[in-house]
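Enquirer: Structures follow.
The numbers here are math on the coordinates, done by the rules we state, and not lab data. Computed from a predicted model, the values in this text were never measured in an experiment. Cβ atoms are built from the backbone, for glycine too; each structure is taken alone.
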Structure 1
Amino acid sequence: MEGVQAVFHAATLHKPHVATHSRQEFVDTNITGTLNLLEAAVSAGVKSFIYTSTTSVFGDALVPPTGAPAAWITEDVVPVPKNIYGATKAAAEDLCQLFHRNQGLACLVLRTSRFFPEEDDNREMRAAFSDQNLKANEYLYRRVDIEDVVSAHMLAAERAPALGFRKYIISATTPFLQDDLGRLRNDVLGVMRRRFPDYEATYQRLGWKMFSGIDRVYVNERARRELAWVPKHDFSSILRLLNAGTDFRSDLAREVGSKGYHDQVFSHGPYPVD
C-alpha cells in the first residue's frame, strides 16, 4: 500500500460461489479480507477507498408482496440479505462506514447491479428468452454496462475525500417513474407502449419479447447527482443501436468478455444455484 492514493476493492466471493463454497469462506474473503484492506489503507494514508458492493445486499427487500407495486429501490431501502453473499457484502459495507467514522478514511460504497456477460442462472428465463433479449430487458430496471461501472468508480475515487462515506446504486438510468410502479407488476406492455411507443417494432423484427412483469426498479439518481456520473448506456441507447444493427454492448464490455466463476462446467447452467 505504500504510496497508494486510491484503493478499488472489487475482490469477492460472489453469488455463483454460494453453492460451492462454505459460509466461513465467504466470511474470510468478503469480511476479513475487507478488514485487512481497510487496516492497510489507514496505515498507508490512502485518500480514497472504493468498495465494489452489490444490489444483492437488498435481498428480500427487492421482492414486494403479491399484489403490491414494484419496489422503488434507492439507497434508503433497508437491506434484508437472503444468503451468505448478501450478508457478508452488507457487513463489509458496515466496516467501511466504521473506518470512516473512527479512522477518517474516505470510503464510498458502489452497489452495482448486473453487468456480468454470463447467461442467466435461472433456467426458466434462459428457456423463455434469448440471452441478448434478456439482458436488453434488464436495462430497464437492473442492469448496467461495465463501461459505466468503471466511470462511476473513477469518479468515486476523485470525490471520496470530499464526500467521506456514502453508498450509491450503480445501475443504468431507468425510464420508469414512481407512478409506473403499480402497473409494472402486471401491465409492463402498457407502460412500455407509453414510454417507448416504437420499441415493439424493433422487438418484433428481432423476434424478442418483453417481460410479463417487473418487480423492482433500481434508482441511480443519487450517484448521478453527487458523483456527477453520466451513464452512457440505458434502454434508449440500446434501442438506437439495435435499430442500427449494432451490438449494444460497449467496446469495453466486448473486450473484457466472460471470465467465468468456476473451472468446471455444470450441466444445468453457468453455475450451480443454492
Structure 2
Amino acid sequence: MAALADYFDHGVPLIERVLTVAGPGIASPANLLVPIGTPVRDVLRHRGLDHETRQVIMGGPMMGISLTSDALPVIKTTNCILAASQQEAPQALPAHPCIRCGNCAEVCPASLLPQQLYWYAHARNFDKAQDYKLFDCIECGCCAQVCPSHIPLVQYYRFAKTEIWNQERERDKADVARQRHEFHLQRLEREKKELQERRAKAKKALNKPKAGNADSKKAEIAAALERVKARKASQSVAARNTDNLSEEQQAKITEIDNRRASSTDENRR
C-alpha cells in the first residue's frame, strides 16, 4: 500500500523493497528497506553473515529458492533472505521411485494429485499435467517435504510450468509470423490485381475509337489532299500574259508550245 501511495501520489515507482533477513547464519536478523538491485551479499554482510552458512534461500523455508550465488540482486518480489545452517539445510538425499503412498495428496492444500502431476511432468506430457490442474499448484513444498522417496516434486512442477509458458510464447510468435505472411501474400495479390486492372483500362482506352478525334483527323487529311491538288494545278498551269498579242507573237508562242510538247513526248519515250 505504501508503494502504491508513492506511485499514485508522488509518481515514484517501486525502487525499494521491505524484506526480512533471518536465519541461523545471520548475527542480527532484521527487516530492512533495501533498494531493488542490491546484491544479496551486501545485504547479508550488513547483518553479519556467518561464514559457516551452508545455503542462502530467497523466500520462505518452504517456497523459497536456493540461490546459486550471493551476487544475485534483490528483485521486486523478494520478501525474505534466509541464511540456512547445516542443520536446517542438510544435504539432499537421492531421489527414489515413487511408491504411490499418497502422503503428498493428503497434505496438498489445493487438493491436487501431486503424484500424477509428477508423472506427467517427468514424461513431459504437459497437456495431461494441465488436465490435472498444474497451474493450481501454489508450490508450497508440502508434498516434497513429506515424500518418503525424497522426490523434488516442486522442481518438476516449476519445470513443467516453465516449459508450457515457453511453448505458448513460441506458439504466439508462430501465429504472429503466420499472420504477417498471410498479410504479405494478400498485399501482393491486391497489388497484382490493381496492376492488371490499370493495364486493362489503359488498353481499353487505346482501342476505343473517339468520334471527335476521327472526324478531325479525316478533315485534316482531306484539307491536306486539297492543298496538294491545288499545288499541282498551280505548277502545271503557268501564268501567261497573253492579252493583246499580235498574230505574229501568237504564232511564235504556238510554235514554242508545240516544240516543248514534242520534246516532252520524246523524253517520255
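Enquirer: Comparing structures 1, 2 by mean projected area of the Cα convex hull in nm², for residues 125-180 alone, which one has the largest value?
Expert: For this comparison of mean projected area of the Cα convex hull in nm², for residues 125-180 alone, the top structure is 1.
Enquirer: Out of 1, 2, which one gives 1, 5, 12, 15, 18, 18, 14, 9, 5, 2, 1, 0 for P(r) over Cα pairs in 5 Å bins from 0, in percent as computed from the coordinates?
Expert: Checking each candidate, the match is 1.
Enquirer: Which structure, out of 1, 2, was semi-axes √(5λ) of the Cα gyration tensor in Å, for residues 5-100 alone calculated from, if the result is 27, 17, 9?
Expert: The correct label is 1.
Enquirer: A value of -11500 was derived for helix-only ellipticity at 222 nm (-39500 (n - 2.57) for each DSSP H run of 4 or more, over all residues; to 500); which structure in 1, 2 was it taken from?
Expert: 1
Enquirer: When FRET efficiency 1/(1 + (r/R0)^6) of positions 29 and 117 (r between Cβ atoms, R0 = 41 Å, to 0.05) is computed for each of 1, 2, which one produces 0.95?
Expert: Structure 1 accounts for this read-out.
Enquirer: Can you rank 1, 2 by distance in nm of label points 7 Å out along Cα→Cβ at positions 141 and 221 and just name the one with the largest value?
Expert: Sorting by distance in nm of label points 7 Å out along Cα→Cβ at positions 141 and 221 in descending order puts 2 first.
Enquirer: Here's another thing I want to ask about it. Kindly point out which one of 1, 2 the value 16.1 was derived from, the read-out being mean count of other Cβ atoms within 10 Å over residues 77-84.
Expert: The correct label is 1.
Enquirer: Relative contact order in percent (Cα under 8 Å, 6 or more apart) computed as 11: which structure among 1, 2?
Expert: 2
Enquirer: While we're looking at this one, here's another question. Output the label of whichever structure in 1, 2 has the greatest value of mean count of other Cβ atoms within 10 Å over residues 197-204.
Expert: Structure 1 comes out on top.
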